[in-house]
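None of the figures in this text is laboratory data; all of them are computed from the coordinates on show. These figures come from a predicted structure and were not determined experimentally. Cβ atoms are built from the backbone, for glycine too; each structure is taken alone.
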Structure P
Amino acid sequence: MLGRVPSLALEDVAAKVVAGRRGGYCFEHNALYGHALQALGHAPRAVLARVFDPAGQSGARSHHAFTVEAEGEIWLCDTGFGGHGALAPVRLTTPAPQAAPNGTYRVRVDATSGETALDRQAGEAWVPLYAFDAAPVRDIDFEAANYLCTRWQGAPFSANLMVAFHSDAGRIALFNRALTRGMPPETKLDHLATAENLGHLLGEECGLDIGADEVARIWARIEHAPMHR
């Protein structure tokens, strides 16, 4: 949003996300998470997934997640998917629905690609989130995907402000000025009217340390931007 390509060097990610309280996206959050899993004695296997758009079409490989073998199961582990990702590991060894703190999920084989897909239940329907395969992924693949996400016009990140935040009070989601509180089907929709509203939301409600000058720059980008994808 501010024209920068985030560094994926671990020390830079820690300085930004942890010490700097500036938030991050999948490549940053899951970089830290992967090292934490290793420190706990696990052997996480990275995957590079295709995210589904609102129409159910999968895109380029642009989402970082992990699979982890533990307790005789293989789990999908992900701390970086803002679009209603599961707030708990999901078993990959069963197609049965699985409850997480923020919804019900299932794993299936995508009929078109043969990839493993993660869906979230929405009423009587299932919404596809992302899909991945077992192809080995290296650091250079994440570097390329990170650059693609921040520079390619087909990716949403450089043109739109997207925020997802969970707390005991519930979920906050922001797409440009469109603000959603809660989880489907019980959500409250609103919109931000001023740069001051944006600064309050980011700083006071989401706990991010974003300076007034940067808030003003972001607001100038989103004031007249679309409020949905």
Structure Q
Amino acid sequence: MILHILAIAVAPGVAISLLIYFLDSRDREPARLLIRAFLLGVLSVSFPLAVQIFAASRGWTASMPGLLNTAIYAFGVVGLSEELGKFLVLRFYAYPKAEFDEPFDGIVYSVMIGMGFATAENITYVAQYGIGTGLVRMFTSVPAHAAFAVLMGYYTGLAKFIPQHRGTLLITGLFWAVLFHGAYDFFLFIGDSVYLMLASLLCFYIAVRLSIRAIKHQREISRRWNKEP
């Protein structure tokens, strides 16, 4: 039973990581670097956990009354802390690597980190709430984390090779990840009706659509990049 729970918790993140790995077909990153990125993503859970524990000690939780308080918690506490934790790993572990040598690599490393984070988070949820929760998250929260990671990685990949706009592009990637993450959680936190749940799923759908477009665009940029002498 424990193995079944663990498999359901781990499988989605690993599957998405492998998908992105195989999409990087022209100049794949060394497996050791990607595994480290995934494991650092697992460890990055500690940063938002500390932030959220501190927030809870001050009375800031998802169940606070008032839409403004819920929005602040969803965007400023959960969305920002989780995406910032992943961003710091991407910026200071992956970004400086010599192997990060084409724009698509930003997406590759970002997704590895994001899936490490999502897998660690998923294990805790499935262990606490059971297999049913794992099956739901397999098609919602884990792919959502992947979509947020793609958006962040897209701009990080551009930043690496457009150094004159590096700061702006890095912040833009973080901004979009936080925005979609916060919006997704916000509607879940106040989701006391079908319409609010659908609003959360709409945020998820838009993020996935944008991430698919970002992957296609970045692969095309990298294809042209590899053709240059």
Given a computed value of 27 for relative contact order in percent (Cα under 8 Å, 6 or more apart), which structure among P, Q does it belong to?
Q
Looking at structures P, Q, which one was log10 I(q)/I(0) by the Debye sum over Cα atoms at q = 0.08, 0.09, 0.14 Å⁻¹ calculated from, given that it came out as -0.29, -0.37, -0.96?
P
Computing FRET efficiency 1/(1 + (r/R0)^6) of positions 142 and 166 (r between Cβ atoms, R0 = 25 Å, to 0.05) for each of P, Q, which one ends up highest?
P
Which structure, out of P, Q, was Cα extents along the principal axes in Å, for residues 22-61 alone calculated from, if the result is 39, 27, 12?
P
Suppose FRET efficiency 1/(1 + (r/R0)^6) of positions 70 and 118 (r between Cβ atoms, R0 = 25 Å, to 0.05) works out to 0.65; of P, Q, which structure was it derived from?
Q
Of the structures P, Q, the one that 2.5 was derived from, the read-out being distance in nm of label points 7 Å out along Cα→Cβ at positions 94 and 110
P
Looking at structures P, Q, which one was helix-only ellipticity at 222 nm (-39500 (n - 2.57) for each DSSP H run of 4 or more, over all residues; to 500) calculated from, given that it came out as -26000?
Q
Identity of the structure behind 11.4 (criterion: mean count of other Cβ atoms within 10 Å over residues 182-189, calculated), options P, Q:
P
Identity of the structure behind 51, 21, 20 (criterion: Cα extents along the principal axes in Å, for residues 14-101 alone, calculated), options P, Q
Q
Kindly point out which one of P, Q the value 3.4 was derived from, the read-out being distance in nm of label points 7 Å out along Cα→Cβ at positions 134 and 150.
P
